[in-house]
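Participant: There are structures below to look over.
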Structure I
Amino acid sequence: MIVEYINAALEKARYEIIDDEEEPFYGEVPELRGVWATGKTLEECRRNLAEVIEGWIIIRIKRGLPIPPINGRTIDIPAEMTVSE
């Protein structure tokens, strides 16, 4: 479920090359606010972006925040996994 969601998010990713940077490849997933990464190569940027998406999912689960669907993929969070205050 999580792997499929990450792959769907990566399909929506946009990449740019930023000149004169140590890590010139920049990637983001516009549907997931704040999710972006850089890398020395496009493949490294893509791997880094996948890690950022995974961390973003974990944080949202821990905080009980909704995870928006991407390309029909969703992550359903069982009630016992959400944090109540």
Structure II
Amino acid sequence: MSVRIRLKRFGTKKRPFFRIVVMDSRSARDGKALDEVGLYHPIEVEEKQLRVEEDKVRSWLDKGAVPSDTVKTLLNRMNIHRK
């Protein structure tokens, strides 16, 4: 099973917000997640856009989870990298 860290969309039309979740790579975008590790709200002001539980993300990265391109960009903004 390949595990990915990716975004799960919530919100309404033109007012999205996303949860950063750990999922099986074969599951649907809004399917069941293994773990929720953060939130991304692109419409908020810069300081409130991104909230991540850093210890959970590092744990999943150490276990071999692969972030999607978008999540990788968001994690780089927070200076969270695989050790």
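Participant: For the read-out Rg/Rh (Cα atoms, Kirkwood Rh), a value of 0.95 was computed from one structure; give its label from I, II.
Facilitator: On the way: I: 1.04; II: 0.95.
Working through the options, I get structure II.
Participant: I have -12500 for helix-only ellipticity at 222 nm (-39500 (n - 2.57) for each DSSP H run of 4 or more, over all residues; to 500), calculated from one of the structures I, II. Which structure is it?
Facilitator: I
Participant: Could I ask something else about it? A value of 2.9 was derived for distance in nm of label points 7 Å out along Cα→Cβ at positions 50 and 66; which structure in I, II was it taken from? Display every interim value, and only then the final one.
Facilitator: Working: I: 2.9; II: 2.1.
The correct label is I.
Participant: If distance in nm of label points 7 Å out along Cα→Cβ at positions 2 and 58 computes to 0.7, which of I, II did it come from? It would help to have the intermediate numbers written out before the result.
Facilitator: Numbers: I: 0.7; II: 2.7.
Answer for the origin of the read-out: I.
Read-outs throughout are calculated quantities, based only on the coordinates presented, and are distinct from any laboratory measurement. Please read all numbers here as calculations on a predicted model, not as lab measurements. Cβ atoms are built from the backbone, for glycine too; each structure is taken alone.
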